[in-house]
Structure 1
Amino acid sequence: MLYAILCYHDEDMVGSWSKEQDASVMQKLSLVQEKLARQGRLGPVARLLPTTAATTMRKDDPPLVLDGPFAETKEQLLGFYIVDCKDLDEALDVARDLGAANPGGAYEIRPVGVFNPGRAGT
């Protein structure tokens, strides 16, 4: 089963990292990603640009387009992983490995139902 591991963190704190700090975290995360890739379990991984680049479309009639995500939370969605795991326990193990590489924030783990696999990026 596919699981989405949604990565939440304090965007201001992550954005204040030096290039060296960011590269160090990304290097640690790449070790987890490489392990999953070797096992054939790693799907798409995305790091989202800052929320200042976000646009929200309210599904009103007519739709209303606004700048920003307008999240009233301390932590923002900064990226996600799609991983193939046999069950939630295995997905939690992956999240623990990611958390050891990048402490702080939170991971939300959700099963993914593939509606349409699409072709973007191919």
Structure 2
Amino acid sequence: MSDMRTPLSRVRGLGSAKTGTEHFWAQRATAFALVPLAIFLIASVVALTGADYLTVRHYVGMPIVAIALLALVGAGIYHMRIGMQVIIEDYVIAEGAKVLTLLANSFFAILVGLACVYAVLKIGFGA
């Protein structure tokens, strides 16, 4: 069977959707960023085991800790959204259901991300 792609398409190596490579690399980049951030989170939780609320609030209020937690939230939420998007695109067949599910996925990621950012900032600024 002959290849139905144009010569330009064969040279670029893009598939039909033209976004698979972008999602692949975004997933790998966020996974790579999440490794040290997750280690930082685990180390922080272990170090703060048994600490009272004021100690934890003071710790999260330090700028470097708050920035690391916000980076963890941002990378984690983006990683989650891309992963779910790929799963939805692969396994939801009906076009209408696919669009609604992708929309729900994006809104859920935004909602969870905003809630996490709000929590970190509220604790960080001591409100």
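Structural remarks
- Here helix-only ellipticity at 222 nm (-39500 (n - 2.57) for each DSSP H run of 4 or more, over all residues; to 500) was derived from just one of the structures 1, 2, and that gives -27500; the source is 2.
- Structure with the greatest value (metric relative contact order in percent (Cα under 8 Å, 6 or more apart), set 1, 2): 1
- Identity of the structure behind 3.6 (criterion: distance in nm of label points 7 Å out along Cα→Cβ at positions 54 and 86, calculated), options 1, 2: 1
- Answer label among 1, 2 for the case where Rg and Dmax of the Cα atoms in Å, for residues 46-109 alone, calculated from the coordinates, equals 18.0, 51: 2
- Structures compared: 1, 2; top value of Rg/Rh (Cα atoms, Kirkwood Rh), i.e. the largest, recorded for 2.
- When FRET efficiency 1/(1 + (r/R0)^6) of positions 22 and 94 (r between Cβ atoms, R0 = 25 Å, to 0.05) is calculated for each of structures 1, 2, structure 1 gives the greatest result.
Values quoted throughout were computed directly from the atomic coordinates according to the rules given, and no laboratory measurement underlies them. Everything quoted here is computed from the prediction, not taken from an experiment. Cβ atoms are built from the backbone, for glycine too; each structure is taken alone.
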